[in-house]
1. With Cα extents along the principal axes in Å coming out at 41, 38, 35, pick the structure among I, II it was computed from.
2. Supply the structure label, taken from I, II, corresponding to helix-only ellipticity at 222 nm (-39500 (n - 2.57) for each DSSP H run of 4 or more, over all residues; to 500) with the calculated value -20500.
Structure I
Amino acid sequence: MPEPISWDAASTPVGAHAVAEALLAASAYAHTRGVAQQAARIARARGLSRDDRAALLCAAWLHAALGARRVGRRACARQLRAAGHERLARIVAHHRFGAMEAALCGDPPVEDEFPIPDGTDEMLLMMLDAAVFTTDAAGAPASPAAALRDMVEDRGAGDAEVRAAVALLDRLGDDPAGRAMVEAVARVTSGGSR
C-alpha cells in the first residue's frame, strides 16, 4: 500500500519533492525534475531570498502534481491551502495561465477561489512559468517553442492547456520583465537549449 501523501511538508523543497515523487508517473517526474532545476537556476540568477527560493522550488516540484492522477489544479491548491500553505496554493493555482485554462474548460474562475498572486509572488509565478516553458517533456532545458511543441504532441493543439500556454507565452513575450527572464534562462542553460 502506498504511503499517504504529506501535504503538510509541501512548503519545503524536500517535502514538495516527496509529494511530486508520490503522485507523478516516471515521464511526468522527469519533466518536473527539469522544471525544478530550471527554477533553481532562475533563483540563483535572480538572487532570491531563502524564503522566495524555497517557494519557487516548491511550486516547481508541485506544478505537475496538478494533473497527476487527475488530482486537478484546484484540488492540489486546496490541499496546499488546507495544509496552511496559502502562498504556495495561489502560485500553483495560477501557473501557466490557470485562469484562462479554467475559462476555456468552462470551469468557474480560478481567482474566485484563489486570489491572483501579487508583489513578490507574482514575480515567482512568472519565474515558475519561465521554468516550465524552458523545459522539454524529458526534463532537459529547451526553448519555449520546443516545450510548446512537446505539449502539442502530447495533448493536441485544441487542448485547453495548450491554448492557455500559447496565450501565456504571448504574454511573456510582450512583458519586458517576462521576456528578459526567459532570455536569461536561455543564457544560463545555453548549450542545452534546442
Structure II
Amino acid sequence: MVNLEIRRATEKDVDDFVDLYLIHSNYYFSLIFGKHKRKLLKDIFPKRRHFFSYENTLIAEVDGKVAGMALFNLPEKKDEEKLRSHKFIASNMSWRILFTLFPMLKSSLKGKFFLFDDEDFYLQSVAVYPEYQGLDIDNKLLEALEDYAKSKELKRAVITTEQRNEDLQKVLENNGFIKDSYIKKFKLRGQEFSYTKMVKVF
C-alpha cells in the first residue's frame, strides 16, 4: 500500500513541475517556445502571482517522492496573473516567438481562449509521472482541488483540454465533469488546435 500525500508546492518543486507540465503540454509548448520551453517554465514557476506559479500548484507525493501535480487559478487573481505572465513572456522571448504568439495572447486577453467566468475555479493541468499511473493519483489530485475550491466558496470548476486528449477527458468525466462547449480551431506554426471546455458544478 502506497503512502500518498497531497501538498501545496514550493519553489523547490520547480524541476518536477517542469517535467510534469511538459507531460501534459509538451507538444503545444514545444511548438510555441521550442528550445526555450524548459527555461521559461523554470524561470516563471518560482515567481508569485503568475499563471504558472508554485502558488497555484498542488503536488502529489508517493512514499516521499513527487509523483504528480495539478495547476490551477483562482478567479479573483486571474486577471492580474494573466497580465503579469504575458508581460514576463514578452520580456523574455524573442520577437519571432512573440509574433507567433500574438493571435493566442490577443484571444486570451479578451477572454476567448481560457473561457471561464469571473467566479470559476480554473484547472490548467493535471499530470502524473508514467511510473506512478494506475495508482489513482489523478483522481486524488482532482478531489484535493475540489476541496480547495469549496474552501474558497467557489461553485464551479472549469478546464480546457485538447480535443484529442481523450484519456484526460475520461478521468475528468469519472470525476463529475461534463463537456460544455468547444473552442474553435486556431493555428500556431501551421498546426491546428481545438479544445473542449469541461465543467463541474459543486
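1. Computing Cα extents along the principal axes in Å on every structure in I, II gives 41, 38, 35 only for I.
2. I
Read-outs throughout are calculated quantities, based only on the coordinates presented, and are distinct from any laboratory measurement. On a predicted model such as this, the values are computed, not experimentally measured, just so you know.
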